[in-house]
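Values quoted throughout were computed directly from the atomic coordinates according to the rules given, and no laboratory measurement underlies them. Note that this is a predicted model, so its numbers are computed, not measured. Cβ atoms are built from the backbone, for glycine too; each structure is taken alone.
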Structure I
């Protein structure tokens with residue numbers, strides 16, 4: 001395309017109300033996020049009904065701010081992108097309804113975006129040279145996927161979690177050792193003070209599906225260890241627990257991702273999602289990629305957690321392919337990657 005394409009993107013799949021203006025898929029003109037973390041901390045996790053209500057309160061505000069920061073008017077927008085799944089249905093509906101209203105009022109194209117596709121595309125924003133094909137590991141509170149990115153918008157899921165997502169396991173273990181919500185950043189910080197070899201927690205491998213993940217057994221092992229220590233009146237070193245648990249998660253994530261890259265003959269690996277901001281995962285993946293001569297890409301932390309810039313990036317590649325959605329677009333809470 002010779003003309004620049006400017007996309008207004010909206011993300012409301014969980015507890016961040018976000019809007020961004022993205023030019024040509026890789027240049028972020030603005031990226032505004034209204035987080036609800038402090039509110040949900042009171043409940044130890046995201047409360048869907050509260051999240052939906054907060055999205056309604058904030059969505060117009062974040063869109064106006066995104067346009068102001070980008071110095072772009074609604075009339076200058078070429079398309080409106082929105083996350084329509086997966087996620088919390090009520091939260092998704094707020095963003096989808098807003099995007100459809102703007103699309104209808106301005107007679108501008110509407111592009112529905114898969115949330116995980118957004119996380120993958122976050123890597124394009126700061127890594128201008130990154131192009132498919134590559135292996136991408138997506139790790140967040142709701143998802144753990146190992147994906148072969150064949151082309152823009154063309155994905156093959158080669159591995160996924162059988163139970164808890166990695167981020168979900170972080171939250172549950174953090175709660176068990178009294179760190180509170182959100183667990184990922186708190187475990188990452190505390191683990192730096194602990195001995196990662198203090199407790200030999202299990203690593204799950206599924207023989208018939210070598211790229212699939214399972215973290216529920218690891219979570220149970222941590223809880224059983226804590227209960228055993230309590231029964232035996234043994235003092236628990238929380239930093240050691242955090243470090244040992246984190247090492248078990250990182251070990252599995254890194255080994256399976258490297259194995260996939262080698263089997264598929266690809267020399268580029270990307271990681272994405274909230275857990276991609278974890279320092280131990282980045283360090284472990286960096287170390288293994290250097291050993292194997294592989295290139296590693298990951299977004300800045302602001303693009304790892306839920307944001308609208310990644311949705312705008314993903315939408316651009318749909319937009320230039322001519323993919324459009326009608327005003328019958330609906331929220332799909334269990335939307336599969338690659339599903340239209």
Structure II
């Protein structure tokens with residue numbers, strides 16, 4: 001079978017990214033321009049600023065991706081691009097660039113679901129991984145427990161009913177004065193803390209999640225205890241939030257009798273969550289998969305992985321396709 005080389009583009013939030021991926025699993029290049037320093041002073045992503053930055057950087061990252069992969073446009077077989085979910089203005093920049101390239105180069109355009117991209121990052125990292133498996137998708141905007149039945153069939157077992165876990169991390173970091181982005185800062189502080197704040201661990205009859213109560217408990221604790229220790233609050237919050245995730249993953253493993261679990265999304269870089277998932281896998285005698293931190297966060301390599309399998313599945317789009325901010329898996 002002929003190799004299929006994909007030029008992939010990702011711009012759903014505040015990373016402008018392009019990658020060249022061969023056959024869905026071999027990354028020839030993965031260029032990421034992060035806007036974190038730009039948005040840090042605002043305490044979060046400003047959509048209009050993000051869109052403008054994408055416009056300024058998109059052509060540069062595409063050129064860098066081709067250069068690092070040592071390929072030209074003539075070597076590209078398909079164009080893959082994120083079309084949702086995400087910030088609509090940001091999505092439109094990457095998708096428009098992809099549509100222009102597909103038209104000019106007369107190449108197939110493959111629209112990619114961003115959440116699916118995070119799941120498929122595991123295929124890049126682990127060449128032996130094949131469906132089915134249970135995947136926990138944790139990011140700034142999403143908390144999904146997914147039964148990955150095949151490369152094209154997914155069942156959402158549960159999701160957050162309020163805040164995404166990454167959003168909760170950011171709000172807790174802001175509450176204790178750590179700044180933005182909250183995830184890495186809370187994770188670092190928690191290593192020197194003690195779990196002594198007794199934050200709640202909400203669990204439901206189904207596989208859904210809720211982090212709003214834990215976040216509110218943190219706010220109430222810091223308001224009542226003016227001389228709190230930041231490290232203890234971070235440790236207590238992180239223990240509670242990750243315990244909720246582990247409880248649901250364990251229940252899903254037992255109900256669906258899978259022999260593999262995986263983490264995906266930006267919060268998959270969290271050290272405590274990775275350790276607890278590994279411990280769970282050992283206790284259940286199953287395999288655990290998780291990408292390197294660089295492909296846990298938003299990147300185009302994962303988009304190229306999805307584009308390959310979707311292309312094989314015949315999911316090619318007309319050039320009139322639009323971005324969808326609230327696209328579901």
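Okay, here's what the table says:
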| item | result |
| --- | --- |
| Which entry (I, II) yields the derived value 28.4 for mean count of other Cβ atoms within 10 Å over residues 4-11 | II |
| Value 2.7, calculated as distance in nm of label points 7 Å out along Cα→Cβ at positions 284 and 308, assigned to which of I, II | II |
| Per Kirkwood radius over Cα pairs in Å, for residues 196-275 alone, the highest-valued of structures I, II | I |
